[in-house]
Structure 1
Amino acid sequence: MPIDESRTFIPVNIAVLTVSDTRTMADDKSGATLVERIEAAGHHCVAREIVRDEPDMIEEILRRWIADAAVDCVITTGGTGITGRDVTPEAFDRVLEKKIEGFGELFRMLSYQKIGTSTMQSRALGGVAGGTYLFALPGSTGACKDGWDDILKWQLDSRHRPCNLVELMPRLLEHLK
């Protein structure tokens, strides 16, 4: 991916939310993987939580982080499948102002190259609410690596060309002016 080294790197403040009925901080490998990659890329992990697969609880945390000016982006892991307890996309639907359709499409395209048709079971998605980016990744460590390494690492780098999500951040709330 083209990085323009002449441009200034702008760190993004990112919150990580693991959606799981069974994970704890001690065994949350997917959340830990995201935090490691976020910090290695020069960004700040400003919050990290684990929440049960309950849409009201997920929504509450998303709304709190959307309202927090110190959070630029939220990345969730887990709850994007198709079983009865997978409710992350439904919680996102309650808060999103705009969907970033291309994120889910691109994630599944890249995932197809690694896991084939099993990628159709993923409901990974992205969007914007209250000037905050929101991305929902599957709960596997591999999916978190793929989502970060192949998409988010680049789009959250202010030096990425021809364009990136960071340069749009000052304009995300212009509809309120």
Structure 2
Amino acid sequence: MARLDESRPFIAVNIAVLTVSDTRTAANDTSGDTLAARVVAAGHTVAARAIEKDDAGLIEAILRRWIDDPAIDVVITTGGTGITGRDVTPEAFDRVLEKRIEGFGELFRMLSYQKIGTSTMQSRAIGGVARGTYLFALPGSTGAVKDAWDDILVWQLDNRHRPCNLVELMPRLQEHLTAAE
């Protein structure tokens, strides 16, 4: 299904990893560790990493800081995408996103359904773009992180992926800003 055009040079992207949790620390952040290891194994750079509490304002603040950082191309969060009262990552994303990538959440849930069945309906995984930075919110389980990275993001964040990928669109993500000038 996924096809890489090996005649194209690989372009590494800078990815920030945010774990959203009231209970995780650097010592027990297994989903963040799993994601960071996969990012590096794919040839990309972990440009920043943090753990933040399930608080929409705090999550929004770090998202805005990373969106404003020209050294960060992609932000991937893990955690806070469920439906309980403390799960507020999608709400924080709504405060910063300019465009949603609807297909990301749809594809994630389709793939997840094959593994966990109807329980996938509880996931509010989303993707989008803000001021030229891609943002993806993944569930907090290590399995969900593996599924999202291995089955979707590793391919879409590889400029050699055919027929198209997100990396080749990066130079055009802010066209609406230059068109308005």
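List of remarks:
- If Rg and Dmax of the Cα atoms in Å, for residues 7-54 alone is computed and equals 12.7, 45, the structure in 1, 2: 2
- Structure from which 2.4 was derived, distance in nm of label points 7 Å out along Cα→Cβ at positions 15 and 111, options 1, 2: 1
Rule-based calculations on the coordinates, nothing more; no lab input. Since this is a predicted model, take the numbers as computed values, not measurements. Cβ atoms are built from the backbone, for glycine too; each structure is taken alone.
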